[in-house]
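Take a look at the structures below.
Quick note: the coordinates plus some simple rules give every number you see, no bench work behind them. Predicted model, so just to flag it, every value in this text is computed and none were measured. Cβ atoms are built from the backbone, for glycine too; each structure is taken alone.
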Structure 1
Amino acid sequence: MNDVIQAPTIEYGTLAPLLVVFGAAIIGVLVEAFAPRYLRKSVHVPLTLLSLAGAFALVIVQVAVNSVPKSASAMGAVAVDGPSLFIWGVILVLSFVCVLLINDEGHFVASAAAVPGSSDEAEAEAAGNQHTEVYPLVLFAVGGMLLFPAANDLLTMFVALEVMSLPLYLLCGLARRRRLLSQEASMKYFLLGAFSSAFFLYGTAMLYGYAGTVSLGGISKAMSTGSLLDPLLLIGFAMTGVGLLFKIGAAPFQAWKPDVYQGAPTPITALMASGTLVAAVGALLRVFWVALGNLDWNWRPVIWGVAALTMIVGAILAITQTDIKRMLAYSSIAHAGFLLVGVMATFGSAEQNAQSLKAILFYLAVYGITTVGAFAVVTLVRDPGGEAGHLSRWAGLGKRSPVLAGVFAFFLLAFAGIPLTSGFFGKYAVFAAALNSGAQPGDQMGGWMAGLVVVGVIASAIAAFFYVRVIVLMFFSEPAADGPAIAVPSMGTVAVIAVSLLVTVGVGLYPESVLAVANDAASSLFIR
């Protein structure tokens, strides 16, 4: 008897945003292969921007016209539900504005293959060469970011993780100036990222050994009938968790972040600090909530410790930094801890879980856009050798360029969670969700949740110190005679800063609209 192999069912309409981004990335590779060098950038830029805008429009159409899907797509491999669509929209917006920064001249090396400082590098710069392959690499990375939080099985999630990470390893080593630092950042990111991917893959193998499936829903079902103390389950949970916590930069897996953020081209740093964090938190939520929800008494104490350590490490070590990008990297680590407070709150009734998820989605959206705006400002403060990274070079910036310094100060206040900024409502939302979760009957970690919120408030107060320190340095210090120059911003950079500022101010004054969208998305998680 011959077995009939059925063709897989693919919901192309549901997956259209993903397909558009990956399709544009493939076209970009063909442009690199066949188009003359002088035409490549003029093709890549509109192709990249249009594909991201088109994918975002398809997300809106999916929600407005076709409504949120009620079942998994691609034979159960991709969960395109409310949270996935919200995260897709956030990632596409962040990626679009990051591409506007990438499009500026001077960020990327003329020839990555040339030895730094060699005659070959000088010849490439004199010839005006450009690494236009950064555009398809960015599209592949964005495609991985879209698939990562929507993956409904661990194998698809691993593929998405690699598709997201491999282009970023390359992009981190393409900085035009401080080449050795950039190459070191790329190598560190690659090596540590490979270790984290190995942990994730071994964890996947262990969970498959326990459940007989890599499907998140299948793992949850197996846990409802099997032993929750099985070594395969516990080891698989631990190793998979290490891989996911590495991607969000949670302590003690945060060591890569400051070096990589400092060495990478600043537009790529902005993309990683915003889009990658959004995607990784979405994936972590899907694994810990959907697959390992029945194991919450095992993983919640672990995440409690990781969240507390992450917030404290990020806040305290940021104080010691003298480089602006490293300071923002440690700030990102602290914010990863604040997000983990929200992850801890995903427990209790369906209504409480939806409130917690709403808070996390809101935080991801407002933090991501503020982060891109802050790094856009960093690209404009320059020394002769490149961007003015050392904090001493920012002294008196408020007197040299009061508008730019004022915008940057506002972004820092949003990071600190000062009222009337979007950051305040982001922190308030996750802390309130954590306290409400702790007050739920039957939650044995109720008191611990209140303690974690106290740790978060203390970390926020510590973080406010180094944010305010930079503001004082900019406005109450005298500028040096040989202070940094303020680059004339391109239209793209102006647009990025303006949009980031408007969103940060607008959401700070009227958060209801974004909270309502996040609430609708959180209520549509159909796989439990």
Structure 2
Amino acid sequence: MRKITILWADDEIDILKPHIIFLESKGYEVIACQSGQEALDVLTETSVDIVFLDENMPGISGLETLNEIKVSHASLPVVMITKSEEEFIMEEAIGSKIADYLIKPVNPKQILLSLKKNLDHSRLVSEKTTANYQQEFRKIALDLSMVNSWEEWAELYKKLIYWEMELEKIEDSGMFEILESQKTEANNQFGKFIDRNYADWFGNGEAPTMSHTLFKNWVMPELDKGSTVLVVIDNLRYDQWLAFEEVLTPFYKKASEKPYYSILPTATQYARNAIFSGLMPLEMERRHKDWWKNDTDEGGKNLFEAEFLGAQIQRLGLDVKWDYHKISNLKQGKNLVQQFKGQKENDLTVIVYNFVDMLSHAKTEMEVIKELAANDKAYRSLTLSWFKNSPLLEIIQQAQEMGKRLIITTDHGTINVKQPSKVIGDKETSLNLRYKTGRSLTFEDKDVLEAQKPASIHLPSINVSSSYIFAKNDLFFAYPNNYNHYVGYYRNTYQHGGVSLEEMIIPFVVLDPK
């Protein structure tokens, strides 16, 4: 096994001989030198793993040496050691991306700790994470056998996401496969839970906050606390929110984060219209025939969100100045950035942002996106990259400067579909891959949640005999005709409309400006 090589530059290196002997006894190789220039000369000829650098040396200083090292060896970790505790030296060193900062006199244990932190960090984190998950695995398995409320399911799902994001950092494929099997089992059990309980949420039983109650239950109370920007990012999963949460920390601090449940179907025309109308689809159809469109109707299905929101605000008796914006492309986003100062006096500004939805559709249709978003880890990474460079972040920065509070939420999530499930319907059957509505549907009972009477879950019927079916877990519906081509085209794409933890349990986050 190759020894780890340390380059230690200090004009009093002879005094540090006991430290060097200690490190060599621990298996490290130490190259000692007495000046910054000597250290730079060593680096031109020798590969080292880490540099310990005295800040105050004759000739070129430690900070100057640090800058030279970073130019030619950008990723080489450098630990600055100094007698001085002056703030500007610390700031200079930290600004130059040092790995650690130690104040003299240093003892051998401090040096050893710094080495482990910088060189053994990945291994130590990997071992600890693996051990912790192995312990947590048994607890999650026990929870899966006992969980029986929407609150418990939300907590269990958040726990699974946490471990998924922790395990992906250490790239332990064995542990990751175990977690994936737990997620699959969780979705199987969750599908059964929704099958048993979903219809009761519209009766007298205790129900979670859902799409149609979100505005009244959670958004409206926030309006009393100050001017608010409500951002609805279409198709945003809980893990995607966690992936870009840190990007907001310079501007906002999180006041609260809680999950809510998307209605079925977990599709935009149902769930997002329900958010803005405060009504379930059946009630939307009855009250607002001109604004609601069923699956088989011509034209866009989400063209009247502002009208739905206006009607809900009026119905709730709210006296607020509000505005609504839908962003579906880069140009619209940049235009809102330019015009956002006009929102200053609003009590409520609503922004619907469609990028993540477009990303999921692009993965279905474009080979390059299929490669870039091959799995959930890559999908999160793409979402983070988009958010960091999007007009939406600029809008949020402007909102923070105006002192506006921020709410980030979504209408539904999405799931990477893996397995086909055969379905047969007539020519008027809806086309969505995760749910179908129509007459005389033939399907595999074990694969779906069926609503023979759509009115029981407050959904409209296209025909008198229409029913709905919702795909469970990571299944997607495929017709027998041209089956193999259809399956090959849609397998490993992100879809929504059905019953899964990823689609139904989604974030609602309130943030205060810093």
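Kindly point out which one of 1, 2 the value 6.5 was derived from, the read-out being distance in nm of label points 7 Å out along Cα→Cβ at positions 22 and 270.
Derived from the structure labelled 2.
Hey, log10 I(q)/I(0) by the Debye sum over Cα atoms at q = 0.12, 0.18 Å⁻¹, for residues 102-229 alone derived from one of 1, 2 reads -0.71, -0.99; which structure?
Clearly, the read-out refers to 2.
Given a computed value of 22.6, 87 for Rg and Dmax of the Cα atoms in Å, which structure among 1, 2 does it belong to?
The correct label is 1.
One of 1, 2 was used to calculate Cα extents along the principal axes in Å, for residues 70-341 alone, giving 77, 52, 35; which?
That value comes from structure 2.
With FRET efficiency 1/(1 + (r/R0)^6) of positions 62 and 422 (r between Cβ atoms, R0 = 35 Å, to 0.05) coming out at 0.00, pick the structure among 1, 2 it was computed from.
Label of the originating structure: 2.
State the single structure among 1, 2 that was used to calculate helix-only ellipticity at 222 nm (-39500 (n - 2.57) for each DSSP H run of 4 or more, over all residues; to 500), giving -23000.
1
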